[in-house]
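In structure tokens below, several structures.
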Structure P
Amino acid sequence: MSVKPEPPRSPSIETPEWVKDAVFYQIFPDRFAKSARVPKPNNLEAWEAPPTAQGYKGGDLLGVVEHLDYLVALGITAIYFTPIFQSASNHRYHTHDYEKVDPLLGGNAALRTLVEAAHARGIRVILDGVFNHASRGFFQFNDILENGPFSAWLDWFLIEDWPLAPYAGAVPANYVGWDENRALPKFNTENPQVREFIMQIGEFWLREYAIDGWRLDVPFEIKTEGFWEEFRQRMKAINPEAYIVGEVWRDARQWLQGDQFDAVMNYLFTEAVIAFIAGDRVKLSLVEGRSYEPYPALSAEAFADRIEWLLNLYDWEVTLVQLNLLDSHDTAHLLTIAQGDTPTVRLATLFQMTYPGAPSIYYGDEIGLPGGQDPDCRCTFPWHDRANWDLDLLEFFKGAIALRHAHPVLRRGRFSKLYGHEDIYAFARYDNSEALVVAINVAEELCEVTLPVGAFFHDGVALRPLFGQGRSGAVADGRVRVSLPAREGLVLAG
């Protein structure tokens, strides 16, 4: 077996160094934790009740501050928040004011407290930028609703006719909304004033509140020439290490050439991992018709081909900072997709923590929090019900994250497939100082496999388990025999 040459790198592509070492945790602010220090209105849903599409639970940013040490113990080094700006929705994708943190979340002061407390613990903070569209309550659009064609802000949005119908679904809206949603009027980014407004909002939170980057909502909807190039230039001028990650579910090469985004939410990774590891356990009603396709089931051979394609899709500098997620606020929880199969979560997480790119955990996955499609995937974190936490799964997450932190080769090392057949997939992560072997068995029975490791270990070297379940022996003739229990994974070192 020969070691592959260095992956392609473009000298024009630079990505934030810290992201290569990060483990992210995604938080939906209304549902993670609430603090007694943030005043609450009376009409909140009970924290423990099932979530609804429009109800508020009362989670806030100071609640996150009060649980930062939980995240530190888990091994988290970065938080990605879904939107936090003033809005008339629990998810806050309906932005009213881009310069104000929602009062229900604690306002601007709570964000400053959060960023300072997170940074003191070595945790970065990424905010969600919803710049394609605003809301019916956004000042400029509301002025149009009030004043019609006499509004001073008419060219900020895409008005098609009169009168506007922001609520009456039986008649045409007469303006463009994202995905034909009347609640989300689309910005006219061809208007230089709109463009400058969005740029200044991006700069404001980086400069004044020291956030560490932006996750960009549906950025592919903004087709104005040069828009994202300018956004990158202006954000990087304030903080060259700011992380700019786009929500692009499919092939994102056009945005990842070094002049727009650093990375995207890597749903191509998501769907491949679920299709292989969950396989036929995938509950199709939760994934069909979505923007990703974690089905049909993949064999190890097909999975190996898919991973090979994915690793060659982008420049290596980009691959190392891709946001590798298994689920999110836009999907069902992995545990529920796999119909309650905890080994799927364990194996997928092991692969996620040993694969190139920045792992992202959706809040609650680490304790076995279930959840179907929206709004069920946005349920509250059960601080009130620790008796029902899956503590074994929590310890597994802690161990897998600690493994990634302990071995730079898992974060920055090169990747080489060793084996992909039937139910076994194995690979090596290696650099000039270390090599690790990762083997995953998705079968329902114990499997044994012989792996070609001669490129990384001399004959006679006994490979020792670092993490997971299984056994291995000494290298002989450049090969090692590995035994893997049913639906288990194993990480080996020399």
Structure Q
Amino acid sequence: MYLTVGITRERFRELILVRLGEITLKGRTREKFEAILIRNMRSALKSGGIEARVERGFGRIFVYSGREAVPLLRRVFGIWSLSPAVEVEYSTLEELLSISEEVFREAVRGKTFAVRARRIGVSAFTSRDIEREVGSRLLRYSAGVDLEKPEVTAYIEVRGRRAYLYTEVVQAYGGLPVGSEGRVLALISGGFDSAVAAWYMLKRGAEVHYLFCNMGGELAKLYTARVAKVMADNWSYGYSPKLYVADFRPLLADLARKVDHRVLGVVLKRFMYRAAELIAREIGAHAIVTGESLGQVSSQTLVNLHAIDRAVAMPVLRPLIGFDKEEIIRLAREIGVYEEASLVREICGAYSYQPRTACSLEEVLVEESKVGSRHFESILGSMEVLNLRDLSWDDLAIPNVDIDSLPRGSVVLDVRPTEKYSAWHIPGSINVDAERVVELAQRMGRDRTYVVVCDEGGLSREIAHNLRLLGFTAYSLRGGIRRARRQYSKLLGAGERNGS
């Protein structure tokens, strides 16, 4: 709690003492970095509806606000730590000691404590004088002095005729102020990896905008925009991050028809990189950012990454290249995107049943030439740009089409490729191409209940949503076939089904 409880002196002011991290090493450019940091701090405070005066001091920034500003400021990159404090004015050492006793006595009551003093500038007393004298005065309220592991540490920072008294040091995230290191465009899928990669670039001072190559539909866009919205609201202070949404569905369909499916993932990534490079140049970004981690999936082997990188001239930054999945998920929880990202599902049609882990550049170029670059004109022409700050969570509300079990008498439409359907499927389900689902449902009638299934539940969500818009009763099986195989007994809880 704040140390000012029970104190009535008018000269005591609540504030937050902000310590700088890497900025202090910047030499001649330090003033520029501090100015950007203060701009971002004001942006964070404004986003939380907090009015506060922000002042710069030597090695510190002072925010005259209550404790409610701490969670906001903690997420401003460039800040090393913060302390809710009271600022006091004094004339003599005796007055400072008396004030310190008054401020700290309730905090140390019945607890072990230590006093740590720091003095900036010239004075007639030393930091050790303050520690010794304040410690002596607080001893009678406490359970004793413990310099190794005190329950309470009384901090006193003296700057001229002002002193700053506090008991807490709240660790922030360090890094550099957002906007101090230029602009990048991050490829975002809505999953954990791309969001955490973007977070690391924000931490290093880059202004991050996002590109989503939409291979699903309206729901895929909404799920991804919600993840980007968390990043914008919680970490992207000082600028207005944008989400660029490119419709990749026609391109994906063309690739699926013409390209060897074993290399489709690599060819698709090359098209995504090219789209990112075009948009990055348009918005003045100097690099593309991805969430790729070495060896995590087939397209992320060194050989395949080499083939993908050759599609663009712009630098491709991969902050997570050495991370494993557990580390990435832990960070996703820490930065607050886990819940939204865990709802995102891959669009199954974008991935091969048996992808190659080592595609030569030559064979990739041969397969890529079957499609060419004619899709880019329509992709760029239909680009949707979302200002993430302007979007409300109501704008991003998602209709719930997921279902956990099969209603009795429902028609199960399996939209996976034939080879996957043949390997395993829900008994009684109908294998149908995703593009022909509406046609089949219209033939079967609107008096039926349809449950669409795919590998992971991403594509089936889009199809079920589209069926609902056409007046059908339709659902998507949550988690797709992969989850269904693990929970088959629960899946059929609504009644036994006949099948092949």
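Read-outs: derived from the displayed coordinates by stated rules, not from any lab. Since we're looking at a predicted model, the values are computed, not measured. Cβ atoms are built from the backbone, for glycine too; each structure is taken alone.
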Using mean count of other Cβ atoms within 10 Å over residues 12-19, single out the structure from P, Q with the greatest value. Q
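Determine which structure produced the value 6.8 for distance in nm of label points 7 Å out along Cα→Cβ at positions 108 and 380, calculated from the coordinates; the candidates are P, Q. Intermediate values should be presented prior to the final figure.
Details: P: 3.0; Q: 6.8.
The value was obtained from structure Q.
Of the structures labelled P, Q, one was used to calculate Rg and Dmax of the Cα atoms in Å, for residues 236-387 alone, giving 16.1, 45. Name it. If you can, show how the numbers build up before the last one.
Working: P: 15.8, 48; Q: 16.1, 45.
Of the options listed, only Q reproduces it.
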Out of P, Q, which structure matches 0.99 when Rg/Rh (Cα atoms, Kirkwood Rh) is calculated? P
Which of P, Q yields 7.1 [distance in nm of label points 7 Å out along Cα→Cβ at positions 92 and 308, calculated]: Q
3.3 is what came out when distance in nm of label points 7 Å out along Cα→Cβ at positions 68 and 356 was calculated for one structure; which of P, Q is it? P
Output 2.3 (distance in nm of label points 7 Å out along Cα→Cβ at positions 20 and 276, calculated) maps, among P, Q, to structure P
Matching 24.2 (mean count of other Cβ atoms within 10 Å over residues 124-131, computed) against labels P, Q points to structure P
One of P, Q was used to calculate helix-only ellipticity at 222 nm (-39500 (n - 2.57) for each DSSP H run of 4 or more, over all residues; to 500), giving -11000; which? Q
